[in-house]
Structure I
Amino acid sequence: MKKALLILAAAALAAPTLNAQDDAGVRLGIKVAPNMSWIKADTKGLDSDGSKVGLTFGLVTEFPLGSSGNYRFGTGLFLNYAGGNYKQSITYTDANNAQVTRDLSSKTKLQYIELPLTVKLMTNEIGYMRYYGRLGFSTAYNISAKGDYETIAVANGVTGLASFEDEDIKDNIQPFRAGLIVGAGMEYNFSGSTTVQVGVNYHNGFTNLLKDVKVGDKNAKLLQNMLELDLAVFF
């Protein structure tokens, strides 16, 4: 967490340099985006088990592409809180020597430093409004991973269920996450360079969330997806 705040602070100190390029159409702003993330299971025996509400915030920057002003390359530096729940079906022998099948639940709470790379296609101004579509990629580096989960444990020769809360699961989470971003929204210009943006982004993950986790003899694979309400102010 401290490393993440230091990176965001360094980017904030760089703001005057970026703002000095504003005559070339470069825009610098602040983004706050409530999100809902969930996990898609891509391994037999694993299933999605609900979503998690999170938040993304940080600095956003846009660079013009061409001279029309309708195309922009967008990036930024964000702190992303996300997660999701999943369950694993497992069969074991209980204390009565009976075969028991049950679902073990896992809840993940993840933090990332995120660097998106997108292209924004904008309409001409209609009144004070401009509408846009967005397409690109999200790249993120994990800085924290906590989890609540259930597992099968043996104590005094008896097999039973054990639960853990707020455990560090960073060793089982891939350090890098990548995905596709598709979004749309609108901008309202108040005056001069001050513009408010409201949009919706869908993040479709395509890298495995888990590391060194097996289901039977196979490597477990989970994909993280996210829907966010994109709120930003450009100065």
Structure II
Amino acid sequence: MIAENYADVSERLAAAACSVGRDAGVIKLIVVTKGHTVEVAQAAIQAGAKYLGENYVQDALPKIETLADADVEWHMIGHVQSRKARDVVENFAWMHSLDRLKLARRCDQFAAQANRKLPVLLECNVSGEVSKHGWPVWDESRWSVFAEELAPVFDFDHLEVRGLMTMPPFEHNPEDARPYFQKLCRLRDFLSDHFPQTDWRELSMGMSNDFEVAIQEGATIIRVGTAIVGARSYGRIR
């Protein structure tokens, strides 16, 4: 079933890209395996997944260790506590959820120790929804203030800002997410003008219920779990 689901989502990805004249080949499909067993993650890899996403470090590490020989890239897509920064730097290829200066400082410190540069995306709360993490950027009139607050992030030698990530409020109608995706694109353009030395090409947005709309609005990375691997098979490990 996972193989069939992966093929179906891949076809839908390509169709969504084609509908707006985009090249589907530049869009990464991250299969979200949070709350699933290592066997599910392995099945996703066998289905063709090249990128796996996890929300919780402690859940992900056993899978990463077990599948160490697999040709797959692990992405941290969930909120990261500062005390977990070392584990993220040492085990993940990318972090999508850089949302505060303290975390940036910690990740830079551990990346320096590991002699690597960590690609990161800035998680942005574009909706104002209190349950969401991310830099508070829902008020466009304050984006200049945000740019000033963000400036120190670009001074860290071992972090590479590659773009932005967001998670809009969940809506049953995918079209309701479109304004939030459009706002993230406007923010990317704004930040590109203020920090032209940074490569802002990546937009991580769109999940199982709305990824086609996200692609139409410029997503370069989509994060799809349920539509490929089904509902979570277990709860968070504590």
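Given a computed value of 26, 23, 16 for semi-axes √(5λ) of the Cα gyration tensor in Å, which structure among I, II does it belong to? That value comes from structure II. To test your reading of the models, identify which of I, II gives 7.5 for distance in nm of label points 7 Å out along Cα→Cβ at positions 93 and 189 when calculated. Going label by label, the one that fits is I. Each of the structures I, II was assessed by FRET efficiency 1/(1 + (r/R0)^6) of positions 29 and 197 (r between Cβ atoms, R0 = 30 Å, to 0.05); the largest value belongs to I.
In this comparison of I, II, the computed figure 0.90 for FRET efficiency 1/(1 + (r/R0)^6) of positions 45 and 141 (r between Cβ atoms, R0 = 41 Å, to 0.05) is attributed to I.
One of I, II was used to compute helix-only ellipticity at 222 nm (-39500 (n - 2.57) for each DSSP H run of 4 or more, over all residues; to 500), and the answer was -2000. Which one was it? Source structure: I.
Every read-out reported here was derived from the displayed coordinates using simple, explicitly stated rules and does not represent laboratory data. Computed from a predicted structure; not experimentally measured. Cβ atoms are built from the backbone, for glycine too; each structure is taken alone.
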